[in-house]
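Enquirer: Scrolling down, you'll hit the structures one after another.
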Structure P
Amino acid sequence: MPTKQRIVTPGVQPRTVRSASGEILQVPAEWDLVPPGDAALTRRVKAAGASWTVQEKRGRKTFSRGVWAPLETIASIRSELEAERSTAAYAKRRVREVERRETKQDEYVLTFNDAVLGFLAFHDTYSEIATRMAVAVTKHATPVGSGTVARTQRIPVEQRAEAAVIAWMRHQTTAYDNLPIPRVKGKRREVRRLLAEQSRSLLQAYRLGRPVAPESCPLLKALAE
C-alpha cells in the first residue's frame with residue numbers, strides 16, 4: 001500500500017500512472033479516482049494521506065486529470081462534504097461567495113478594459129473605434145476559465161492587456177488561423193512575432209490619426225463582423 005503523496009502523469013494502460021522518474025506504477029485495487037472539478041473534495045483527500053495527483057502537460061499548460069486515493073478515504077470525505085453542503089449556513093455562505101466573485105470579476109473586467117484602452121492610445125479621431133476594440137478584446141479575454149493571458153496574475157494588467165490585444169489581432173486581423181505553419185521548432189513563434197509586428201504597425205496608424213481606408217483595413221473588418 002503506497003504511503004506517500006506523488007505527482008504523476010497518466011499511464012498508457014488503465015489504472016496505471018507514470019512517476020516523475022519514468023516508472024510505471026499500478027494503481028492499488030482499493031483506490032479510486034477523484035475527478036477534477038470539486039476543489040474541496042480534492043483538497044481534503046490529498047490532505048488525508050497517501051494519494052497520487054495526476055497531471056498532464058500539453059504545450060505550456062498543465063491539466064489536472066484527478067487524484068487517485070483510497071476509496072474508503074474518498075467515500076468518508078465525500079459523505080462529510082455532503083452533510084456540510086446540505087445545511088442552510090453553507091447555502092448562505094455559497095451565495096455570499098458567488099456574489100463576491102461576481103463583484104470581483106465585474107471590477108476586473110472594467111480594469112482590464114481601461115488597460116486595453118490605455119495600450120491602444122488611439123488618436124481622438126478614432127476614439128470610437130478604440131472603445132469598440134477594447135470591448136471586443138475584453139469580452140474575449142476576461143471570462144473566468146478562459147485560459148487567456150488576461151487571467152494570469154504573473155504579470156501586470158498593462159502587460160496582460162497588451163498581450164491580449166496582440167493575440168486578438170492575430171486571430172481576427174491576420175491569416176494566422178489558416179496559415180500552413182511547418183512543424184519545425186520555433187517556427188510558430190517566429191510567425192507570431194512577424195504577425196505581431198504587422199499588428200503593431202496597424203495600431204500605430206490609429207495612434208497617429210493617419211487616414212485609414214475602411215474597405216481595406218483588417219481591423220475595421222474584424223470589428224464589423
Structure Q
Amino acid sequence: MKKTKKFYEGKAKIMYETDKPDFVIQEFKDDATAFDATKRGTIKEKSVINNEISSALFQLLESKGIPTHFVKKLSDREMLVKRLDIILVEVTIRNISAGGLSKLLSIEEGIVLKSPLLEYHYKKDELHDPLINDYHIEMLGLATSKEMKKIRDYSFSINEILKDFFGKVGLKLVDFKLEFGRHKGKILLGDEISPDTCRLWDKKTNEKLDKDRFRRDLGRIEEAYQEVLKRIKS
C-alpha cells in the first residue's frame with residue numbers, strides 16, 4: 001500500500017491517501033491540546049502509545065462483533081484504516097461523573113451513575129462541539145434515524161466490552177468519546193480509542209491515567225499513558 005498525499009491534519013492525527021481509494025493511513029501525533037486548543041503542548045511518545053493502544057482495542061472490539069475502520073498497524077505511529085465519510089456527531093458515554101458532565105450539572109466528580117449516560121455533540125470546532133439531541137441531528141441532516149440507532153446500539157455495546165476489559169486490568173472506564181463514519185454503506189467505528197479519548201482511573205486509588213493529567217497540569221503525563229499501555233499489553 002503506497003502512501004500518497006496528506007488530505008487532513010487535526011489536533012492529534014494526520015490522514016494520508018493511499019494508492020487504493022478505499023484505504024487511508026492514519027498517523028498519530030505527539031501534539032496535545034485542551035480547552036478548544038487554547039492549551040497546547042507535547043506529550044512525548046504519545047503517538048506511539050496511542051497507536052499501540054488503539055490497535056489493540058480496535059482488534060478487541062472487532063473480535064466482539066463491532067465493525068471498525070481498523071485494518072492493521074503499519075508502524076510505530078501509523079495504522080491503515082478504511083476511508084470513512086465521518087458523521088459529524090461525537091458520541092460520549094459516561095459511567096462516572098467527571099469533566100463536562102460535572103461542569104454542566106454542577107455535580108461532584110466520581111459519582112457512579114445508575115446506568116450509562118449517552119450524549120451527542122455536534123462535531124464543529126468553531127461552535128465548540130455543542131451538545132445536541134436526535135432532533136438536532138435530524139434537522140441538520142447529519143444522519144438518518146436508522147444510522148443513529150445503529151450508532152447508539154454500537155456505543156452501548158462498546159461501553160460494556162471496554163468496561164469489562166479495563167476492569168480486568170485494574171482501570172475504571174469513567175467516560176469516553178466515539179466517532180463513527182460510513183464506509184460502503186455501513187456504519188463503522190473510527191478515530192481512536194486511547195487515553196486521549198477515554199477517562200481512565202486506577203481502580204484502587206482513582207489516580208487519573210489519561211489526558212486530564214495534561215488538562216489539569218497534574219504532571220506524570222507520559223508515565224500515565226505508558227501505564228495504560230503496560231496494563232493493556234499485560
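Enquirer: Output the label of whichever structure in P, Q has the greatest value of mean count of other Cβ atoms within 10 Å over residues 19-26. Display every interim value, and only then the final one.
Expert: Numbers: P: 10.2; Q: 15.4.
The maximum falls on structure Q.
Enquirer: I have 18 for relative contact order in percent (Cα under 8 Å, 6 or more apart), calculated from one of the structures P, Q. Which structure is it?
Expert: Q
Enquirer: Kindly point out which one of P, Q the value -9500 was derived from, the read-out being helix-only ellipticity at 222 nm (-39500 (n - 2.57) for each DSSP H run of 4 or more, over all residues; to 500).
Expert: Q
Enquirer: So if we calculate mean count of other Cβ atoms within 10 Å over residues 115-122 for every structure here (P, Q), which label has the highest result?
Expert: P
Enquirer: Give the label, chosen from P, Q, of the structure having the highest value of percent of Cα pairs over 26 Å apart.
Expert: With respect to percent of Cα pairs over 26 Å apart, the highest-scoring structure among P, Q is P.
Enquirer: Which one of P, Q has mean count of other Cβ atoms within 10 Å over residues 51-58, as calculated from the coordinates, equal to 16.2?
Expert: Clearly, the read-out refers to P.
Enquirer: Right, next: Given structures P, Q, which gives the highest value for distance in nm of label points 7 Å out along Cα→Cβ at positions 35 and 179?
Expert: Numbers: P: 3.8; Q: 2.3.
Looking at the calculated values, the largest one is P.
None of the figures in this text is laboratory data; all of them are computed from the coordinates on show. Everything numeric in this text was worked out from a predicted model, so none of it was measured. Cβ atoms are built from the backbone, for glycine too; each structure is taken alone.
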